[in-house]
Structure I
Amino acid sequence: MATTPLTAAYTTLITVTQLQALQQSSPQQVMVFDCSFDLTKPAAGAEQFAQAHIAGAVYANLDKDLSAPHGALSHGQSIAATDLGPPASGGRHPLPSRERFAVWLSQVGFRNDMQAVVYDRNGVNYAGRLWWMLKWAGHDAVAVLDGGLQAWQAAGGAVEAGEPASHFQSNFELRPALRTLKTASEVQQALGAQQTVIDARAPARYRGEVEPLDPVAGHIPGALNRPFTTNIGPDGRFKPAAELRAEFEALLAGHDPQTVVHQCGSGVSALPNLMAMEIAGYAPTALFAGSWSEWCSDPSRPVERG
């Protein structure tokens, strides 16, 4: 069935008031996704969703819906990956193929003519993953609910408990990717050239002083460090665009913004940085989704500490 493009899509952030107005005016053209998760307690996100979520929201599980099966290899040696192509990245949270992602979107009833709104209760640490994946699937009408579930509840937005409502199967069609995915080999080949890697991990992990998750400590040679939490203000919302712009200009210190590649530990928490650059007015930048977990899995790749 042919779909009609949205006439006024939200493509970066959406406020609680804007979402409420959209739900009133076009309820059939908006789908809300709860992406809450906890890396240390993988079942916690679904449990939190069952306790309270925006009324009508769909739950997007980082492990099950937004990642390929754990242990799937980048060259496709995984039974679960053979039918819809190999994972699109390596690392602890490998990206599923675009085809597998489109199947999941269709299963939850998401259509090409819909506005997607994504949120979590974790400072955009997980909602950014679905925001980026939809852009990567060619869908521009996706926005992060600024302030997350906390802002929604503070404004008296409707919440409900229990399982998500059922939706009719749709047929989401992939379009040309709107964001750039970088592979480990591409990042390695560009070391020392026209490339600026921004690492979103905590400073101690970036410096290699501690490494709680991966077998090797350190960072990609030449990478700059900007912890993903830096983008969020005390109110739980993204900082103003002008403030973000000034911070990135100071970080880049003359490096060409168009050469930026974002990474973190497993390609998830890098996305608040990537989003923040767009909010600040920069053109879209690239993502190395395999991130440090994929980089350090090959002992031939160089590692820098300090």
Structure II
Amino acid sequence: MVDPSALYLGNPSLLDDPRLHGAPMVISLSGYAEGGQISDQIRETLLESLPHDVLARFDADQLQDYRSRRPHVRFVEDHFERMENPQLALYALTDPLGRSFSLLTGPEPDLQWNRFIEAVVELSERLQTSMVTTVTGIPMPVPHTRPFLVSVHGTRTDLVEQNHGQRPVAEMSSSVAQQLEIRFGELGVDTIGFTVHVPQYLADARLPQITVTAFEHASAATGLTLPTDALRDAGGDVIRRVDEQVAGSPEVQAVIESMEVRYDEVVANASQRSLLAGDESELPDADEIGAAVEAFLANQPDDD
């Protein structure tokens, strides 16, 4: 394998800063079965709210396939400008109580997964990372009218058992975050992952409340104080707008009510099979949600 350290440009003074040694690492990468734009929200919220510096920046030219995920440009009147290059980096952050942690965030690599994983491990060993926490969102047949379910996984069995009583078995295509969780587990590093179940009919929408759920779980596991106030305010507005759209369509209401019934059955009976391992033929398809919700999503204002 080619030297993994050639994949990134590190900041030696920060990587050797004793304040970061033993701090937890949070991983949130976009691009894999992502629901609710959770990774973008985590990155933007943390970097806009907390003091931060770049620990290491990864070389996008080695890791990204630009033809499969073409960078966006802006056309203004008679010229192009503002090319948006992908930014994959490891940041050092400080929470409001002065506790340090690192954040690996950006687009999931398309290429050189093994080298990238070893590069992240190399950085974590230099930082003496105490715990690795992964956060993702996955579209699921759940209603927006109930608290978001969270699948918990990792090597910290005490935290997994505390948060998740079900034991589903499922085969799926993997992500870099999952591969990192496996690799850190092999090295004996404590890992805990939180996968938030996002309503499949709102999977493309920006849902601040799923990020609140993710932060609540990550905070409980790491002891960090993560900012949620602005997300809670924005989330309440989004839910009100969704409810207004749903109220205008009896067909949409019927589909969501069927999801509510299944949700309540699963939550009430912990011994029942998980939604992750359910028979999808028993569940309403996302297309059944109808034109009302689709119109809501299509008419959401651009955050830019």
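See the values below:
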item	result
Parent structure of the calculated result -11500, given that helix-only ellipticity at 222 nm (-39500 (n - 2.57) for each DSSP H run of 4 or more, over all residues; to 500) is the read-out and I, II the choices	II
Which entry (I, II) yields the derived value 33, 25, 18 for semi-axes √(5λ) of the Cα gyration tensor in Å	II
Comparison of I, II by FRET efficiency 1/(1 + (r/R0)^6) of positions 13 and 237 (r between Cβ atoms, R0 = 30 Å, to 0.05) - largest value held by	I
If mean count of other Cβ atoms within 10 Å over residues 85-92 is computed and equals 19.0, the structure in I, II	II
If mean projected area of the Cα convex hull in nm², for residues 141-244 alone is computed and equals 11.8, the structure in I, II	I
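No lab work stands behind these numbers, since they all come straight from the coordinates. If you're wondering where the values come from, they're calculated on a predicted model, not measured in any experiment. Cβ atoms are built from the backbone, for glycine too; each structure is taken alone.
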